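Right after this note come the structures.
What follows draws every value from the coordinates through simple rules; no lab data is involved. In this text the structure is predicted, and so the values were computed from the model without any measurement. Cβ atoms are built from the backbone, for glycine too; each structure is taken alone.
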Structure 1
Amino acid sequence: MPAEWEPHVGTWLSWPRPEGISFPDKYEPVPGVYAEFIKALVEVEDVDINVWHAEMEQWVYGLLATHKVPMARVRFHHFPAYEPWCRDHGPIFLKRRKDGRDERAIVDWGFNAWGGKYPPFDLDDAVPQHIAKLRGLPLFSPGIVMEGGSIEVNGRGTLLTTEACLLNKNRNPHLTKAQIEQYLKDHLGVTNTLWLGDGIVGDDTDGHIDDLSRFVNPTTIVTVVEEDPKDENFPMLDENLKRLRTLQDQDGKLFRIVELPMPRAIEYDGQRLPASYANFYIANQRVIVPTYRDPQDTVALDILQREFPDRKVIGLDSSELIWGLGSFHCISQQEPA
């Protein structure tokens, strides 16, 4: 599995439905956030959008036109998904070089809506199969549940994940930690699996890594930290930071660890939302970072710009999108070149 910063053909998205459950009573502002995200992406790569049918395609096309999104790099596919979290139900692309040629394939992990929380999910689970057929690529189906947001790779053999998610009994209760690591080796080509502990409060995925810690290059990990000891995120983020400082890469070397702030707590209808600056998406020549109308927005953007000197770091307001309990990394899935 290539690192996210390696060259992309494009980005895959699954368009959110008004009747979906991801944005209860607050769908209206979400399509506009998608439009701004897509506008930033098409400057540097193609965007493939999964929609239910021609009627939805026409509606989305009109919306993007209203937002002045250039449409030359946008393609629609009638691959329906109940919910829009393409990071988790979309395909994981693999690459290898053989006989002087680049070859690609797709891993089709099982998807059960984060432990069966939000049925039905059969259409979402089928999305990688549709895309493999469209691209004419080999499809590997391991037969276990795994979400793209639960794993993070440096493209050199190391994978970062969390115990809270991958060892949760609502995913693969029949597998041990060692067996899960073997699946990751067999199907992603990694040799070194590293484990953090718990995820942030409000994350209904049981602790996805993409809200916590991200590789920004093969030797550097950015990780969110909470400065306020009274905040409920403080204990788990402090514990994860301590672990990160001891973890070694595939060559036995310690990582360089860069700390990212957390925005202040965001609540809606009495619910703490999993707002995190770690949920950024690395595109060709761009890094798109969720912002939250918070004083720490600028701090986070400045840190990430320093870590990505060859890319333009763009902050996009994710205050409405986070009501769905995810942000830009959660809704996107890269297709490597």
Structure 2
Amino acid sequence: MSDASAPADADFQAAERAAAAYRSLRDELGKVIVGQSAVLDELLIALFAGGHCLLLGVPGLAKTLMVRTLSDALDLSFNRVQFTPDLMPADITGTEVLSENKTAGTREFRFVPGPIFSNVLLADEINRTPPKTQAALLEAMQERQVTVGGRRHVLPSPFFVLATQNPIEQEGTYPLPEAQLDRFMFEVRIGYPTEDEEFEIVRRTTQSLADPVRRILTTGEIQAAQNAVRSIPVADHVVRYAMRFARLTRRDDPQAPDFIRKYVSWGAGPRASQFLVLAAKSRAMLHGRLHVAEDDVRAVAKPVLRHRIVTNFDAEADGLSPDDIIHRLIETIPVGPERTPGWMAGLIAK
């Protein structure tokens, strides 16, 4: 095993509770959210892995409702920020104001927290605001803190950023830099509902309001589940299997397949390997397993890698997206421990 020690009994119990809570959550969210099963799964996997999500979907697909309902079911505080061109960093992180201490007769600076001080922050249309405001999230997403006026302010735990983008309209937008994209564990694609799902959406939303969702997990239980995720052991061959997905997207890697060299300009960095393993652990736990398999890695490969792969003109000309590249890798990379030293030689030729 790659982990130094096996999970403690408390971690096993937390994992079992999380698996039971996952089933209850799906039932509870189904009272409000119609369909979007894969999206909800990816959100929950990222949440219990302690990661952030970038959501891509056209307006009207219930992104805000989905996030708010999830935060209510998990007893988490929720704030929504509409990103606009005139939004400033202090509008998100907070600022220091000069206040008067009437008792001492002095004036002093007092920090007023911004909306980022919540468990769940919905950054709506994050690409509508300039880079300096987008960058206000960088420290928070990575370090779980903000620094204002030279002072460090720790964010609540757990802390989960959900940023949305409209994939259609790009006028007047500021594309997120690669450094910020890399902070998101998942890029989640939200598609249109099926005909039956849309019928159910229209039927529900034109009737009386539904009952509020029940709180399934407390904040402390979520933190315990997140700790349990990290305690789940992973076999070395599964870790190496996850690493291959990231490493083989790099065209300058000597083992990269020919289709990577042809279609990819830039591949995924080491953070992708970390997120693949961590998300696979979370998926295994939510499905009631305390071990990680290659199937878990494959299931999270697309949301982890799609925003870390930069395709070139040849890929665009041939109509290939990052998802198509990842699908080829899934079909190409062998499953299980390496049995022959020359397995990669056959891969390169594909």
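Compute distance in nm of label points 7 Å out along Cα→Cβ at positions 159 and 191 for each of 1, 2 and report the one that scores greatest. Could you put the intermediate results ahead of the total?
Values: 1: 1.5; 2: 3.5.
Structure 2 comes out on top.
A follow-up question, please. Quick check: 1.3 is what I get for distance in nm of label points 7 Å out along Cα→Cβ at positions 215 and 311, calculated from one of 1, 2. Which structure matches?
Working: 1: 1.3; 2: 4.5.
Derived from the structure labelled 1.
Looking just at relative contact order in percent (Cα under 8 Å, 6 or more apart), which of the labels 1, 2 belongs to the structure with the highest value? Please list the in-between numbers first.
Working: 1: 20; 2: 24.
Top value of relative contact order in percent (Cα under 8 Å, 6 or more apart), among 1, 2, belongs to structure 2.
Tell me which structure, out of 1, 2, gives 133 once volume of the Cα convex hull per residue in Å³ is calculated. Display every interim value, and only then the final one.
Values: 1: 133; 2: 182.
Value 133 for volume of the Cα convex hull per residue in Å³ corresponds to 1 out of 1, 2.
Going by distance in nm of label points 7 Å out along Cα→Cβ at positions 23 and 183, which of structures 1, 2 comes out largest? Working shown, then result.
On the way: 1: 3.2; 2: 3.8.
Across 1, 2, distance in nm of label points 7 Å out along Cα→Cβ at positions 23 and 183 peaks for 2.
When helix-only ellipticity at 222 nm (-39500 (n - 2.57) for each DSSP H run of 4 or more, over all residues; to 500) is computed for each of 1, 2, which one produces -13000? Let's see the in-between values first.
On the way: 1: -7500; 2: -13000.
The value was obtained from structure 2.
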